[in-house]
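Following are the structures in question.
Here, each number is a calculation from the coordinates, and none is a lab measurement. It should be emphasised that the depicted structure is a prediction, and the values quoted were computed from it without experimental measurement. Cβ atoms are built from the backbone, for glycine too; each structure is taken alone.
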Structure 1
Amino acid sequence: MDNVCLAFLSQQDPDIADAIDGEHRRQAEGLELIPSENYVSRAVREALASELTNKYSEGYPGKRYYGGQEFTDAVERLAIERARQLFGARFVNVQPLSGAPANLAAYMALLEPGDTVLGMNLAHGGHLTHGHPLTLPAKIYRFVNYGVTDRDSAEIDYDALRDLALRERPKLILAGFSAYPKHLQWKRFKEIADEVGAYTMADVAHIAGLIVAGVEENPLAAGFDVVTTTTHKTLRGPRGGLILTNREDIAAVVDKAVFPGVQGGPHMNNIAAKAVAFLEAQHPMFRDYARQIVANARAMAEVFAAEGVRMVGGGTENHLILVDAMTSFGVGGKEAQDLLDDAGITLNKNAVPFDERKPMDPSGIRLGTPAMTTRGMREKEARQVAQWIIAVLRAPQDAQVRKKVREEVRALCAQFPIPERFVPAV
């Protein structure tokens, strides 16, 4: 990846230019294993940096509040149509600024204040917006959490979920996760929701790219009422959100919930970048990429298992792995994250189910393979990365081990530079 062109910025604001240049080098020379992060193509970055950032476009194509919308309407219509094709959705709202605003808008569309929602416990792999008491949704709606049965299996007890739904009679059952290494049984969620008369909503932010590639099942095909997602992570687009549905009545209230409900003017440069990423995801190469993400994650998990490293669920069925660092190496998640940062490997601390440690220094670490797979790495490299992680965490006091690993990481990254183009030129 050639360095970004900062000709004007470096002259006008060298401090910011230096920070951007430093981040460029960090990404180029280090391994990115945070499962919610990825790289975007040069084409996506060019759309983000375009003149579309100057334009206010409140409303929707053909129904804007300001004039001068000829080209913004064209951009948003392209983004909508490409997302519809990717996800097999009849209706798509491409305006959410990110995943949390998308979820908030979906709640607003489906619920009244005080309504009950069943969502996955954050401590068991759910997301903050699925009911954490410090978030805005939890102050408006009544969230009841479900979780996994134990750390070893990491299985959701769907019979217990059904009992909970029968007891609580929720208005909405939410399926989705932020740190869960297994498939979700969409049809089982839908059956339970139908039995209690609840809406179904899937937050597929982490696995959207796997879904459009056919590697994971599509909750829309299982009859879910609403699907929300981010557009980065495995979908490999700019940071943003989407709301999808096959129901015209829900689409109408979703549009009003997004604007003017929870957002003002859409970021048209971001919507253009989404459209570019959606076109990239339609290419047959993307299906190969998504399959390789999962293959690389499983290769890493095989190394961990062989070395006696404890993983939530015993491994992975998707793109992410949740390692119990405290049990496996005697170091907490925060220390493990910092040690690996020093070795050029970036991942994040994360709680494991039934964790007894504090959230800011939990027992686990979360890692994933979307970004390394974007660089062209395959199973061989994934196994090597797993061995480096083990070497660093087994010798937390040995700075020389971290130095050696960092040098080897840089050498590997030089062999697999971040690509500028993900699909052939037209």
Structure 2
Amino acid sequence: MLLFFAFSASFYCFFWSEYTYFDDGSESLVIGRLLESEKTGILSYGGFTGRLVPDDSPAFLESNNSINQYQLFLNDKKSFSDYRYITYNSQSGGQALLYSSIDKISPFSNEINLNIFRGINAILSAFVFLLFLSWCSRNYSFFNTFLTGLLLFLSPWIATFAHNLWWALWAFYLPFLCMLLLLERRHSGKAVSQNKIFLLLYASMFFKCIFNGMEYITTTLTAVFVPIVYYFVLEKKSFKDFFVFSLKAGMISILAVFSEILIIILQLKVLKGTFKAGLDHIIISYNKRTSDVVINDWTSSISNNEYIQLIIKYLAGDAFSWSEQKIRFCYIIFLVFLSSIVLLFLKNKKRETYKPLVFSTIFSVFTALSWILIFKQHSFIHTHLNFIVWYMPFLLFGFLSISVCISTLGEKILTIFKNKQ
């Protein structure tokens, strides 16, 4: 309930002024799809998201067009006669199609419907984090679970993304949670075949792609391997077993991604008439997001050390922000690695049980770096967004590592104190 409250209500408005209007430019693509679904049908224009713009307006990405989508949607006497629909072709738009379907059958006003959509998004986002915390509670102490949940609850990045209809934050965690919970079930002695694991992995990755496309796709793909590292270290499996299982999981995940690409190509064929147009769009979109940064015909002067500058940029951002009080990601990440080192080398009878958490936490940092460094153009331009990759799922495990380190050191200090008495 606390997570749902944070994701859906105005709790963060008191601490972070951007919460209410966070990335409304992207969210307006969903609102535009709702408008066009009312006008011409849910699957018109291939089902793509987009915006209604005035006939005499050539600019699709102008900020006032984003605002207009909300004004049009909330205006019961709206008229579409002077507007045309311009699509955004880089994702299937499953989240918008879901909300459009609900909007079609809902007896409520558009204003109430918009709140219902935000509520659905908040509930689903809260649920995926609740699943992770449930896993924490089964494998670690109540204190560890509580502190991890508290840090997630206080994160403005998670709250703002969970509030936004475009991002469908919950979908990013489906493949990761699928692998985590299935491997936990198998570790506990339940009969879970590899075929079942890979089938559900394909389904979860496919649903992620349907609901928010290729957004942060490398992060979502590499996140699948974090639970694999955890349970293969815990079960002391051979490197060969780890490699073979990981290779299969990777191939299944990529197959699901290609399934989404095929759907986008089919949508673009409906929209533009040829398969080639769809394939060309995919290639151009990939090349654009991984290219050197060009802004207003100016190539950034970071070409010689761009990767170092990217890492510095994403370490310097604010992980927590309460009014004037801010805590940067570099401080939190330093604590995560310090906690991991302490757990790994602290002389404690439970040290062996901490190894899976330590190794999976350290490995999970690459899930964030995979997007930041590969999709460098996106990372340089979208610094108001991409900090969320630190939570997919690096800081989930990182917060858990910090809490386990605190409780372990607390127990050790208490033991030393008792022995002295």
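Brief remarks follow.
- Which of 1, 2 leads on distance in nm of label points 7 Å out along Cα→Cβ at positions 244 and 380, largest value: 2
- Top of 1, 2 by relative contact order in percent (Cα under 8 Å, 6 or more apart), largest first: 1
- At a computed -22500 (helix-only ellipticity at 222 nm (-39500 (n - 2.57) for each DSSP H run of 4 or more, over all residues; to 500)), which of 1, 2: 2
- Origin of the value 22.8, 84, where Rg and Dmax of the Cα atoms in Å was derived from one of 1, 2: 2
- Computing distance in nm of label points 7 Å out along Cα→Cβ at positions 348 and 404 across structures 1, 2 gives 0.9 for structure 2.
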